[in-house]
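In what follows, structures are represented as structure tokens.
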Structure I
Amino acid sequence: MNRLGEAKTPWHLWVIGVVSLLWNAVGAASYTMTELGMLDGMGMPSEQLDYFYSFPAWAVAFWALGVWGCLFGSLALLFRSKWAVWLFGISIIGLLGTTYYQRAVADMPPSLATTGQDIFAAVIWIITIGLFFYASRMKRAGVLR
């Protein structure tokens with residue numbers, strides 16, 4: 001505790017905050033490039049481009065919640081804001097909707113439906129849930145205000 005009665009910021013908050021911000025910035029860039037139609041020159045097969053550009057509005061909305069919730073959650077974590085918990089929670093809701101669309105509704109092209117894609121999706125889930133629980137722990141410890 002410092003002299004104002006606030007919990008001291010642990011060193012790992014800065015590490016997790018910066019690394020998660022960089023990780024989530026990549027997701028935000030991917031989302032933005034897709035929504036602005038900027039994937040065409042990236043060398044992706046046309047079936048993959050068609051898949052990404054055909055997301056219905058509700059799936060795009062969930063994707064936006066996931067991406068931007070996590071990005072702003074990382075920023076809130078660095079600013080030691082209690083809103084980090086809520087933002088990471090919103091991100092989980094977005095990830096849930098996006099995963100539902102990709103796994104149950106969409107006709108994913110075979111070139112995307114790979115084991116590597118499944119592993120990457122699992123990593124995204126693990127990181128997102130981990131960030132939510134980390135922010136919750138920091139809030140309970142009085143680090144986030």
Structure II
Amino acid sequence: MSDLTLQKRLAADLLGVGVSRIRVDPGRIEDIEAAITREDVRRLIKEGAIWVAPKHGIAGYSSKVRHKQRVKGRRRGHGKRKGSKTARLDEKEVWMNKIRKIRRYLRYLRDRKLIDAKTYRRLYMLAKGGYFNSLSSLKLYLKENNILKEVR
């Protein structure tokens with residue numbers, strides 16, 4: 001087997017690709033071996049004895065399938081998680097979403113005269129202090145303390 005390292009390196013440099021992508025015509029190995037200058041290699045490229053192999057693409061089919069599965073909720077279990085709960089879902093954003101929901105509900109109750117302003121303020125401050133874990137815990141509190149007869 002002939003050593004075409006120099007010729008392949010020169011061709012790669014001339015064509016601006018990696019050495020691994022350079023292909024040579026097996027029928028013209030003697031001509032290619034004889035080529036020792038850049039000019040010789042350039043001539044062989046022009047003649048078609050040396051060419052560049054096309055780039056290999058990645059179909060990405062399996063990753064598309066995986067993505068579809070994740071959209072459905074699969075492949076998201078404990079084993080797939082790296083990083084803490086708070087790294088995946090910011091604590092502040094969780095708090096913001098929760099407190100906004102609770103405050104929106106309290107405004108709704110006050111505006112429809114289901115609770116008076118004083119009760120509203122007291123519940124608002126309890127919410128601000130983190131007394132309610134969720135909107136449902138606020139509704140439970142309202143029911144247990146008979147603040148509201150009918151909770152929506």
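Each of I, II could give distance in nm of label points 7 Å out along Cα→Cβ at positions 23 and 103, but the derived value 6.5 comes from II.
For the read-out P(r) over Cα pairs in 5 Å bins from 0, in percent, a value of 1, 7, 12, 10, 6, 4, 5, 5, 6, 5, 5, 4, 3, 4, 4, 5, 5, 4, 3, 1 was computed from one structure; give its label from I, II. Computing P(r) over Cα pairs in 5 Å bins from 0, in percent on every structure in I, II gives 1, 7, 12, 10, 6, 4, 5, 5, 6, 5, 5, 4, 3, 4, 4, 5, 5, 4, 3, 1 only for II.
Out of I, II, which structure matches 22, 46, 26, 6 when P(r) over Cα pairs in 10 Å bins from 0, in percent, for residues 15-70 alone is calculated? Going label by label, the one that fits is I. When relative contact order in percent (Cα under 8 Å, 6 or more apart) is computed for each of I, II, the one that comes out at 14 is II.
Comparing distance in nm of label points 7 Å out along Cα→Cβ at positions 31 and 47 across structures I, II, the highest value is found for I.
Quick check: -17000 is what I get for helix-only ellipticity at 222 nm (-39500 (n - 2.57) for each DSSP H run of 4 or more, over all residues; to 500), calculated from one of I, II. Which structure matches? Matching structure: II.
Looking at structures I, II, which one was mean count of other Cβ atoms within 10 Å over residues 39-46 calculated from, given that it came out as 10.4? Structure I accounts for this read-out. Calculated for structures I, II, FRET efficiency 1/(1 + (r/R0)^6) of positions 7 and 95 (r between Cβ atoms, R0 = 41 Å, to 0.05) is largest in I.
In terms of mean count of other Cβ atoms within 10 Å over residues 63-70, the structure with the greatest value among I, II is I.
Throughout, read-outs are computed from the coordinates displayed, never taken from laboratory work. As the structure is a computational prediction, the values presented were derived from the model and not from experiment. Cβ atoms are built from the backbone, for glycine too; each structure is taken alone.
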